[in-house]
Structure I
Amino acid sequence: MAWDGRLHVAARWALYLGRGEATPPHTHLPAKWVIGDDVTVRTRERSRRGGTVLVDASAPHEVEPGGGEVLLVYLEPGVSLSPEATAHLRDAWAARSFDRAKAELSHVEQRIPARVRLAEDVLRRGGDLQSAAARIGLSVGRLSHVVSEAIAAPPARLRAWHRLRLAVRSIADGASATEAAHLAGYADSAHFSRHCRATLAITPTMLRQSALTVDDETPPSPSPRGTARNR
């Protein structure tokens with residue numbers, strides 16, 4: 001069974017509501033809330049079925065939807081949910097309301113220094129670390145220190161995450177895996193495929209074959225088709 005649902009990608013968080021298939025072990029930079037009735041989440045420390053589960057940032061884990069729908073919320077470093085917001089997400093899940101969940105996430109708390117946000121903006125648009133450092137007037141070494149201190153992850157890890165986001169968005173815009181890999185700066189489509197599977201537990205081919213509706217409010221990237229279009 002392919003992933004079949006709706007995905008919204010914002011600047012610092014992402015939301016998915018729909019059905020899916022069991023994933024192999026994988027890890028990604030954002031923390032992830034998993035909400036579902038039949039879903040099972042396995043980490044190195046525990047296995048939990050049903051309810052609301054928080055997977056810590058960069059923690060290896062597996063998700064088994066159990067045949068039902070699941071709500072996934074990805075929160076990038078520096079973004080958090082209050083207990084009240086988490087309760088509202090549970091309510092949105094109970095109503096199977098994507099729009100209610102999306103509205104709740106528009107008020108997430110962000111604690112990212114301004115210069116780190118500027119550097120991230122460069123990385124999100126496909127720029128390299130040198131360009132990001134130049135944007136905020138720091139050396140690459142100093143940028144590494146500032147970013148690591150702010151988000152508890154090195155800028156290379158942050159750049160890899162944003163590169164993957166850029167490639168996935170290109171797939172949603174209609175690009176082939178080869179085109180998406182080229183636009184995002186991967187060595188080749190095989191490199192993109194390995195990174196996609198290790199991080200999201202799906203391949204670019206699976207992403208293209210899935211019945212996903214993608215809403216994206218992140219800064220636009222070049223499209224190999226000339227214009228961006230969401231499915």
Structure II
Amino acid sequence: METWLKAELQQIYKAPLFVSSDPNETKLQTVKAFKEHELLWNGGKVDSALYRADLGALSFFILRYGAAVHIEPGELNGFMLFQVPLTGNAKIRVGKRTVAASPRMGAIISPTLSLQLEWSEGCEQMLVKIPRERVEDTCRTLIGHELKRGPIEFHPEMSMDGAVGRGWQYHLGGLLCNHGFASQSHSGPLIHAQEQTLIHHLLLCQPSNYSDRLWRRPTAVPQQQNSSGSRLHRHPPA
């Protein structure tokens with residue numbers, strides 16, 4: 001992860017949802033923030049905390065459990081999730097693929113794929129929650145028709161060192177830079193535009209089952225000749 005993005009994340013630590021050494025409270029609070037899930041403690045001291053910052057329709061979280069944990073939320077359904085460790089590591093099984101998550105490797109979790117996670121002891125992660133509807137609506141607009149192949153399923157691995165991952169971090173950082181005035185009335189259009197840019201980057205850069213449609217070049221406009229042999233450009237009707 002880029003150092004400057006870590007610096008932008010410091011402002012999220014100012015808004016703790018909870019800090020606790022109680023496993024039951026940890027389970028209750030994380031269910032409220034995300035969804036119902038199985039949570040098994042695998043060893044180590046419980047030292048949990050959850051921090052949150054909302055920017056438009058997106059929610060940024062920093063989460064730690066302290067102890068090693070096994071988490072089974074099943075399908076997320078209503079939202080897409082990006083997560084990357086700030087410290088420690090995790091094994092994240094998304095559908096049939098497993099991501100070895102670390103500060104250099106994040107995971108894109110599609111809403112309709114089953115999810116299982118193994119967090120190491122001392123792991124702390126950044127998570128970004130994006131409404132499924134926003135991603136799907138943007139994809140429909142880009143391809144020009146309904147999602148005939150079913151739900152969008154992204155390749156879950158995103159390297160933070162690659163071009164796609166560096167660009168993704170840039171857009172996340174741009175949103176976080178505006179957190180200080182996000183509550184002001186004039187900030188809405190800017191935050192919405194930055195959200196849309198982030199979602200465009202995800203759809204156009206991260207491989208998915210719609211990538212070939214999204215990457216397809218526009219078809220060239222056909223030409224025809226008039227009776228004198230010169231070419232006439234065929235224009236679409238107004």
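Throughout, read-outs are computed from the coordinates displayed, never taken from laboratory work. Predicted model only: the values in this text are computed from it and were never measured. Cβ atoms are built from the backbone, for glycine too; each structure is taken alone.
Can you tell which of I, II yields 0.85 when FRET efficiency 1/(1 + (r/R0)^6) of positions 11 and 131 (r between Cβ atoms, R0 = 25 Å, to 0.05) is derived from it?
Values: I: 0.85; II: 0.65.
Answer by label: I.
A value of -12500 was computed for helix-only ellipticity at 222 nm (-39500 (n - 2.57) for each DSSP H run of 4 or more, over all residues; to 500); which of I, II is the source structure? Structure of origin is I. Mean count of other Cβ atoms within 10 Å over residues 27-34 computed as 19.2: which structure among I, II? Among I, II, the structure yielding 19.2 for mean count of other Cβ atoms within 10 Å over residues 27-34 is I.
Could you figure out which one of I, II the value 0.10 for FRET efficiency 1/(1 + (r/R0)^6) of positions 91 and 155 (r between Cβ atoms, R0 = 25 Å, to 0.05) was computed from? Spell out each step's value before the answer.
Details: I: 0.10; II: 0.90.
Of the options listed, only I reproduces it.
Structures I, II were compared on Rg/Rh (Cα atoms, Kirkwood Rh), and the highest value belongs to II.
Among candidates I, II, the computation of distance in nm of label points 7 Å out along Cα→Cβ at positions 59 and 99 that gave 3.4 used structure I. The value 20.9 for mean count of other Cβ atoms within 10 Å over residues 123-130 was derived from one model only; which of I, II is it? Clearly, the read-out refers to II.
Rank structures I, II by relative contact order in percent (Cα under 8 Å, 6 or more apart) and report only the one at the top, that is, the highest. Intermediate values should be presented prior to the final figure.
Working: I: 22; II: 17.
Largest value of relative contact order in percent (Cα under 8 Å, 6 or more apart): I.
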